[in-house]
Structure P
C-alpha cells in the first residue's frame, strides 16, 4: 500500500465527512466480527517483508525470523497471548498488507484498509445480525453514512445488501438517507451501469439516493475509493438539488403559461403571424419563443428566491472542491450530453424539414468519400421569405471542409469542432482555406427530404406539413431545376436526326452535360423510373451545429478573409505552404 496514497485518501475522506457533518460511517459486512485462524495469518505473513510485518504485527518484535518455520512458530506463540479483539485487529492488518486473492480473506483485508481510511471514532463495523439489532436506533441519526456489502449471505441470494438499501429508501421520505453499496463483485468502471441494473431489478425509483462502489479500489486505488465515497455521500444532496430544480422548472412553466395567456390577440397576431410571415418563419416557433422567454425569466427569479437552492449547492460545492487525485478514469456521460447541446442530428432536422441554416453540416452521400462540410453563410442571407425567395438571392453559399487531424497542433486558419466525434480522442477542424462555393438551390433540396438527401422529383409536389415559405421555395426550385432538365433533354440525340447532328449533340452532352448538374464537391444525376424523373445529388444534410457556436465559426471565417496581407519580412525563415 502506497503510504502517500493512503495519507491523501485519509485526508480527503476526513474533509468529506467534516463538510457534510457525517458523524458516523456504518459498514455492514458478513466478515465483520468473524474470527480468523492463526494459520490464515501465517500464510499471509510469509509473503511480507520484515518491516511491513512488524508494522502490522508489532508483538513479533524487531527480530523477525527469515526461516518460514521459525516465523510460523513465533506467530503462534504471540497469537496465543493476544485477546480475541486484538487477534482480529492483527489479522486484518496483516491481511490488509498481503491482499490475498481468496474472497473472504481478501474481504477481511479490505475491512482493515477501510479502518485505516476512515477515522476510528467515526467508523462502526457491523455483522448482518448486529445490523438487525441496531437498525432502528442507527437510522434515527441522519448524519450517518451507511455502507453495505452486496453479498451478506443472509438469505443465500448473494444480494442481501441491495435488498436492505431498497427497503430503506422505500421507507425513508426525508431525502437525507445516505447509502453506498460495496462489493468485490463490481468491476471498476461499471459502477453506474451496475447501479442502474440493480435499481431496475429491485424497483428503486430514486437512483440518485445511493451509489455502488467497487471494493477492488481498496487494493487498486485508494484515492479513487475516496472519490467514490465522496459521491456516495453527495448522492442525497444531488437528489435534493435536482428535485428542487425540477420544482422550480415546473412552477416556472405554469407561470410562463399564464404570461402567454395574458398576451392579447393584437400582439399575438403581430408577433406570431405578421412578423413570421415577413421573415418566412414558422408561426408556432414564435409562440414557443415567447414561452421560453417567460420561462427563463421566472426560473431565474425562483432560483434565487429564498436561497434554498444556494444552500444545497453551497454544501455540495464545498465537498466537490475537495481535491482527490485519481489514476483511474471516471465513468461519465459528459461527452455525450455535451454533444447533444452542441449538435442537432439529421433524424430531427430533416424529418421536420427545418430550413437551411448557418451551421448545417453536409456530407457526400454514398461512395467511399467521408468528407464533411459546414455552411458558413450569414443567417439573414439564408432566410427564405414567404414568396419562396431570398433577398438578395445569393447564387452560391460557402461550405468549409471539416477534416480529421491526427497531429496535436491546430492547423493554421482553422477552428476545432469540439465534441464532433462520438467519443474523445479524435479532433476535427473546420479549415477556412478549404471552402467550396455551392449553389444554394442545390443545398435547399436537402430540406424537402426526410433522409436529408438533396433530391427533387421533377414536376412533383412539396412534402405535406412543410412551412409555407418553403412550400413556395419548392415551387421556385422546381421551375429552376425543371429548366436544367429540359436543357439536358436538348442534348439527347433524336432518332430521326442525321448522324452528323447526333455526333454534335453527343459532343455537347459530353462537354456540357455534367456542368448542368454537377457542382463541386457534389455530383448530380437524372434518373427516370416508370416515367417519374428525379434529380439527385450526392449531398446529404447530417446535422447542425448550435447557433451560438456556428456564429462563432462565421466570425472566425470572416476574420480569416479579412486578415492583413503584409509584405514578407526579409529575415523570416522559409515555411511550407498550409
Structure Q
C-alpha cells in the first residue's frame, strides 16, 4: 500500500467537484495480521461523502455485501447510498460484479482492496451524518462485509477530519495526528462488534457520570441542554437500573446524545452504548431510561429469532412486545422509582398507553405477537393507521404492568416482574443462550410465581382478547375511569408522495369527503384557497366539526374543486387513579410497583 492515495469524486447530489487527499500510516508487516481492515476518510465533510477503503485477504472469488437493515426493523438498503465501487489486488484492477442490490462478487488474490464512496447526511440515532459540524456514524450503514466472515478479527480506522474534532465510541480507538491529519484506529474486534458501536466525531462536550460504576461516559452534540440536569437524570436512571439488575454487564458504557433542533428523534440501543436524539433535554429521561434498560433486555436477554443478526433480510420475531414493550414498562418504572417522576405522572403515562391502545380498532384483532411479527411494515404510513395496527411498544408496556400485578398478587407481593427479568438474565443472558420468544418468558414467569400463566399468554399475548384493565389494576389498588372528547376529522387519509405532493390514499365510506366525490389518488393542490398546511394534525386540532373545507384537486389531469364539512369522531380517554380505600394487600402491591420493592402482604 502506498503511504498516500488521492482521488477525485463528483458529488452528484451537490454538483460540486471535490478533490480529496487521504493520508494513512505506512503499511507494515503487521497489516498482514489483520484479516479485514477498513480505512474511512472524512475529508471535506461538507460534501457528506465517506470514502471507504476495505482490505481483505483473498484467494479466488470473494462475496461482499452491504447490510439491507440495521437499528430499525426496516429494510432500508444502505447500498443505495454507494457510488463508484472498484476493486484491486497487487496486479491492479480486478473484476467486480454486482449480483443483486446488496451483493458483489470480486475475483482477486492476496490483499484485495475495495474502494467506494458512500453519501450520508441524515440526522438521528438510526442514521449516519457527515457535515461541517460533526460526523455520527452507525458503521453498518457505511461498511461492506465479507459474506461468512462477520465474526473475523477486523480493524476500523478513521482519518482526515478537522484537527479540533475528537472521536468517542463505546469501542476503543487510539487517536493521533499523522502527517498533519487526524487519525483514529480501533482495536481488534469483529464486524458484528464494530457495527454495534456507533461513533461520534466532532467538537462535542464530554463528561463521566459521578458516583456510577463501572464508568459511564456522556457525549453531547448540541446546544439546547443543561449539564447539571442531564447529569442528574442520567445518574438516577443508571444507578437504579444497575441495582435492579444486580450489576453491570459492561466494562464501560457511552451515551451519545444529540440535543436540539435537527437532532432527529428517538434512541437506539447498542451492546455498550446508546445514541439518542432529542429536541431538548426535557425529552431525555424517558428515552434514556428505555435505552439503558436495553443493556439487558434485547442486547443480552435475546429471543432466538433475533440471534444471530442476519443483515440481508427481515428477521421475524414474536417477542418484540417483550423486548421493546416491557422495556417501556421498565422505562416508566425507572422514572417513578428513581424520583424523576411522581406517582401521578406514572399513572398518567399508563392511562395514555391504555387510551392509545383502545383508540385503535386494530387492537380488537392484532395480538401483541402479531404486532411484533409485523414490525417490518412500520415504514409504510398506511400500516401505522389505527385500523391497521397497534404498537408492540404500547401493548407490551401495558402487558408488562398487568403481568407484574398478577405475579405480585399470586405471591402476596413477595415476587414481581423484576424477578422474572433477573431470572431471564441469569438463565439465558449470562449463559450465552437466547430464549424461545414468548414461551420462555411464560415459563420463567410461572417459575417465579409458582403457578400457570398459560391462559394469560394465550388470551392477551398470542391473541387479542380485551385486556382486563379494571380487574387486574384493582389488585394493585388502582382503577380506570373514562372521559369522552369530540374531535373533528377529515374523513380521508392523505400522504405526501416522493415529489412532496399531498395525495389522497383512502377515503372513509360515508364521510362528508366521500359524499362530495373525493377519491383515492386525488392530488390536493390547494387547501381552503392556500397552500396545503405543512402540519395537518396541528391544523385539524385548531378546527371544529362542521367547519367548511375547500379542496382544489387534480384527477386524471383535470382540476376540480370539492367542498365539504369536517366530520366528527368521539374519542375515549382512560385515566388511571388510586382507589380511595384499597385492601391492605392491594396497597402493598401498589407501593411495591411504585417503589420497586417486594414484601409480604396480607392475604385477603
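Brief remarks follow.
- For 68, 32, 23 (semi-axes √(5λ) of the Cα gyration tensor in Å, calculated) the corresponding structure among P, Q: P
- When distance in nm of label points 7 Å out along Cα→Cβ at positions 171 and 499 is computed for each of P, Q, the largest belongs to: P
- Each of structures P, Q was scored by mean projected area of the Cα convex hull in nm², for residues 187-434 alone; the highest score is held by P.
- Which entry (P, Q) yields the derived value 14.0 for mean count of other Cβ atoms within 10 Å over residues 203-210: Q
- Structure (P, Q) behind the derived value -15000 of helix-only ellipticity at 222 nm (-39500 (n - 2.57) for each DSSP H run of 4 or more, over all residues; to 500): P
All of the numbers you see were taken from the coordinates with simple rules; none came from a lab. Keep in mind the model is a prediction, meaning the values are calculated, not measured. Cβ atoms are built from the backbone, for glycine too; each structure is taken alone.
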